[in-house]
1. Hey, distance in nm of label points 7 Å out along Cα→Cβ at positions 194 and 258 derived from one of 1, 2, 3 reads 2.7; which structure?
2. Could you figure out which one of 1, 2, 3 the value 5, 21, 21, 16, 12, 10, 8, 5, 1, 0 for P(r) over Cα pairs in 10 Å bins from 0, in percent was computed from?
3. 1, 2, 3: which one has helix-only ellipticity at 222 nm (-39500 (n - 2.57) for each DSSP H run of 4 or more, over all residues; to 500), as calculated, at -14500?
4. Say we calculate distance in nm of label points 7 Å out along Cα→Cβ at positions 210 and 290 for every structure; which of 1, 2, 3 gives the highest result?
5. For structures 1, 2, 3, which has the highest computed value of mean count of other Cβ atoms within 10 Å over residues 274-281?
Structure 1
Amino acid sequence: MKKSYTRFLPVICSLLYLLFVVEVKAKWNAVPDSLEKREDISFLRGKQGSPYLHFFAAEAEYGAFYSMPMLAEILNKRHGFSVSVSYSLDGEGNVDSRVKDGLRGFELLNHADLLVVFTRSKYLTKAISLSFQKYLDSGKPLVGFRTANHGFNFPKEDPDAEYLRAEGWTHKGPQLCRMWKHKFGGHHGGSPKDGMLTDVYPNEELAKHPILRGVKPYQDPRHLYVLLNEPGKSEYDFKSLVFGKARKIFDHKKHLPKVQPTVIVAEKPRRTFYSSTCGADTFKNASARRLALHGILWALGKESSIPEDGVNVDFLRPYVIPHDTHLRTGDPHRGKPSDVFKTKGQSSR
């Protein structure tokens with residue numbers, strides 16, 4: 001009897017392996033074959049069967065153009081993920097975050113396993129909002145950085161303005177509050193020229209949370225954001241993993257609370273990670289990078305891959321950012337999206 005069974009073992013093992021491969025492949029969405037050829041996004045293909053992450057990097061003050069590709073490339077090279085980054089583009093296809101109606105890449109939400117948002121007041125249309133809503137209804141995870149809590153808007157004269165208003169896509173409106181589990185309540189004063197503005201430190205009560213592995217207190221050159229309760233709720237509907245304390249109180253900001261959550265997470269209706277401590281210069285600090293990368297891994301359900309001392313956050317290439325990341329009137333654009341991962345360093349043009 002033993003001999004009759006053992007001869008089938010190779011076949012059984014092969015079938016089990018195939019079932020495992022199919023299950024792994026089915027867990028994550030297929031990455032479109034056309035992404036390598038696109039000129040309007042930055043793309044790196046990962047290992048077969050790995051998650052596909054899409055980043056929106058479109059705000060003109062805090063340097064998302066520099067920080068999001070840096071994080072995306074680390075996730076690709078060290079974790080095997082496929083990653084794409086889209087931006088707001090001008091009429092010639094150049095990256096220019098000042099263009100409010102130029103954000104590209106919404107159709108990629110149909111394929112992405114996780115969406116990372118670092119946008120500010122970028123215009124939506126009815127068609128785009130429907131695509132976005134489909135992603136939200138899927139229950140797939142969300143990661144947001146800083147201005148994501150006021151990341152979208154629409155012009156009053158838009159033909160679909162009435163629809164978008166009714167659906168809650170107003171600036172700091174109901175949709176964004178639901179997405180990020182809070183409402184943007186303003187911020188303290190100052191800019192990087194004023195020195196370090198915020199003390200950032202982990203919540204000791206949640207010290208065992210996997211996102212906090214290897215994270216140490218640090219100082220942030222960016223001012224402290226204020227997070228209000230989600231409208232209609234009497235208290236926070238999230239866990240505060242990290243707090244920030246304003247180091248400098250300017251007269252016109254004295255009314256604001258001095259301590260606020262800066263990194264928050266929620267489990268329902270999807271895994272959501274949000275951080276306000278993430279200027280391009282903030283990410284020079286290893287703990288800031290670690291928080292962002294851990295947050296993405298946790299959102300994907302991959303917290304078991306985070307070592308006790310945290311993941312490797314060393315830069316893969318020189319992290320070159322301008323002294324002032326604020327893109328102002330008259331400043332040059334940032335070049336072509338397809339060139340971002342081709343250059344040796346990320347620098348201003």
Structure 2
Amino acid sequence: MDLPELISPPFDPDDFEEIIDVRSPSEFLEDHIPGAINLPVLSEHERHLVGELNATNPFEARKLGATYITQNIHLALSSYFSQKPSDYSPLVYCWRGNLRSHSISIILRAIGWRTRVLQGGYKAWRKWLISNLQDTIGETPPHLIILGGLTGCGKTRLLHALKSEGGQVLDLEAMANHRGSILGTEPDAPQPSQKKFETLLWSAFRQFDPSRPVFTEAESNRIGRLQCPPALWNRLRKGRVVHLELPLAERVKLLMDDYQHFTQDPELLKTTLQGLRRRCGNELIDEWNHFIDQEQWSDYLSSILSKHYDLVYRIPGSEDSIYQEPSETLTLSSSSSEEFHKAARSLLERYQ
């Protein structure tokens with residue numbers, strides 16, 4: 001029986017029939033190679049027990065780890081691998097490319113499957129990805145077209161319409177699972193890790209057609225708790241800006257649709273607004289809390305837009321904005337789906 005073949009970055013994940021991440025579910029959730037599946041050879045509890053024992057008795061820890069790993073591989077062979085054909089050829093990796101990945105790959109190769117192991121494991125992949133981010137996101141095409149505009153003007157909706165109409169879109173707020181303001185946290189859906197966010201960006205730029213522009217939304221260098229990588233931040237500040245305008249009443253309607261979770265949980269909204277008390281003052285916060293208590297949602301949204309968000313908006317091209325002065329202004333009359341799709345088709349006709 002020969003030892004597993006070793007693969008080192010760089011490589012294209014699409015070149016492999018299947019990529020198996022044998023780390024624990026929490027490690028996989030934090031970040032993983034694009035397209036990988038999670039088939040843990042140690043559960044969270046087992047990994048904790050082995051790590052705890054390793055601190056006092058490394059030899060016994062290895063024995064315990066080997067026991068758990070062989071048991072879990074046995075279960076995987078009788079379930080996940082049971083229907084794999086004779087020419088099955090996966091790439092396997094763990095954290096450092098040692099015990100976990102080699103243990104399963106030796107058994108898979110003994111069966112007859114060509115199984116390769118990522119040398120250095122996820123750690124080596126992550127190191128390479130960071131070094132490659134600048135080349136992948138950097139100065140090369142595709143060109144970015146940045147959608148700017150006041151809060152609630154429908155930048156994200158326009159991105160969705162552009163994608164639906166066949167445009168290339170970089171939806172940073174969707175990747176970050178955050179809408180880019182103090183009210184932007186998605187309920188019951190945490191943001192990804194910084195590592196996962198960067199992997200998503202790398203993967204997205206690899207898939208873009210460099211001959212066609214990519215539309216994205218103007219963001220700050222932080223989206224929630226996530227930081228825009230320097231390579232992306234540099235691209236954003238050099239992109240062509242299209243300024244989007246929508247009447248205040250329509251912006252209120254749009255936000256009523258997008259933030260329904262706050263109307264269903266007013267106390268959550270009031271708690272979130274406490275983060276603005278120092279900046280906006282007690283009088284404004286009390287006014288907004290009154291509107292919330294009375295379920296005067298239109299009044300609340302009109303007030304927070306005109307008395308807070310519009311005032312702190314950094315106009316592209318101004319001294320306090322990193323973005324270029326807008327090359328054009330796109331004025332929408334309503335927040336209807338038809339209006340956004342019409343605007344999307346207009347932009348694609350001009351820039352595709």
Structure 3
Amino acid sequence: MTWPSLIWRNLLRRPARTIFTAVGVGLGVALIVALLAISNGVQQTANDLTHVGRADFGLYQADVSDFTRSLLPASLAAQVARQRGVASVASIKLLIVGGTLVFGLDPGQFAYERLVILRGRRGGLMVGDHSGKRLGELVKLGGRSFAVAGVYASGDRFEDLGVVLPLQTVEALAGRPGEVTSIGVTVSPGADIQAVAHRLQLHYPGVAAITEPGQAIKVDTSSRLIVSTGWIVSLLALIVGGIGVTNTMAMSVYERTREIGILRAVGWSVLRVGGMIISEAVGICLIALGVGCGLGVLAAQLFVDRSKLSGLISPHYTAGTFLWGLAFALGVGVAGALYPTWRAVRLAPIEALRYE
């Protein structure tokens with residue numbers, strides 16, 4: 001009998017106990033996978049929104065619940081444009097209408113001028129080349145209908161999935177005239193982007209300068225809460241999962257005391273007995289990894305679909321997302337197997353054989 005088949009046979013002795021333990025650990029894995037996928041999605045969104053129009057960085061209202069709730073006075077753009085190190089600015093109004101991402105851009109600023117018109121003309125309602133909308137199509141936004149005048153490409157994922165209207169039109173649709181979501185900034189040649197962003201942030205209290213995706217939590221307090229709460233719950237899941245694995249393996253060792261004594265009597269070493277117990281714990285956690293990854297993907301998608309930002313944020317999975325899940329599962333398995341393994345290797349063969 002091979003080693004994997006021996007471990008599998010031992011796990012199937014108490015299938016219900018194995019399944020319940022694996023599901024318990026799998027919930028912790030699912031939480032980590034979902035948390036990281038959503039966090040990655042927020043950072044990806046931040047990167048796309050920050051660089052609309054190929055801006056070097058973006059200015060947002062600090063500490064709002066999400067990006068779309070950022071409100072800056074439109075007059076701020078002119079003030080920022082006069083600051084040292086700033087080459088140009090672009091006011092951006094972001095609005096989600098019926099699942100459609102609408103960008104309000106000023107026709108006289110770089111974010112609008114850099115759009116490459118593929119079909120039709122510049123002006124009125126323009127749609128991204130990945131939006132699924134066609135030239136001449138009528139698009140209803142906020143009770144109004146707009147005919148598609150042009151199809152553009154920007155090179156920005158979100159812009160190319162959305163539509164563009166003149167800034168004042170989108171302000172009217174939002175019912176918030178004179179207010180924009182963000183201000184895109186390009187710096188002067190030779191100027192340091194980080195230094196200019198830091199200077200503007202100090203000069204305008206309450207404004208967050210986002211230069212890279214990892215800084216998204218300075219704006220999006222919902223993401224900050226998700227990340228902070230998620231890691232706390234993950235730590236609790238690690239503790240609970242470790243206790244569950246410890247209990248399962250301890251019961252397994254207790255029930256198989258005589259069997260372990262026989263194995264020792266026929267020549268099994270302490271290391272081999274200990275390796276069997278640890279392998280069984282790791283086997284449970286590998287099952288948990290499969291369950292957890294599936295549940296995590298499902299949970300992340302459900303969370304985003306039911307949130308108000310379903311058109312703005314989507315879960316983003318990387319190899320690191322699943323490697324963290326693997327690390328969690330293996331960590332729980334090894335930690336939970338320590339005490340049962342210690343107990344198993346301390347059994348004297350004679351005493352174990354006497355056990356009934």
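Nothing in this text is a laboratory measurement; each read-out follows from the coordinates by a stated rule. All values reported here derive from a predicted model rather than from experimental measurement. Cβ atoms are built from the backbone, for glycine too; each structure is taken alone.
1. Details: 1: 1.5; 2: 2.7; 3: 6.8.
Label of the originating structure: 2.
2. Of the options listed, only 3 reproduces it.
3. It was calculated from structure 2.
4. 2
5. Biggest value here belongs to 1.
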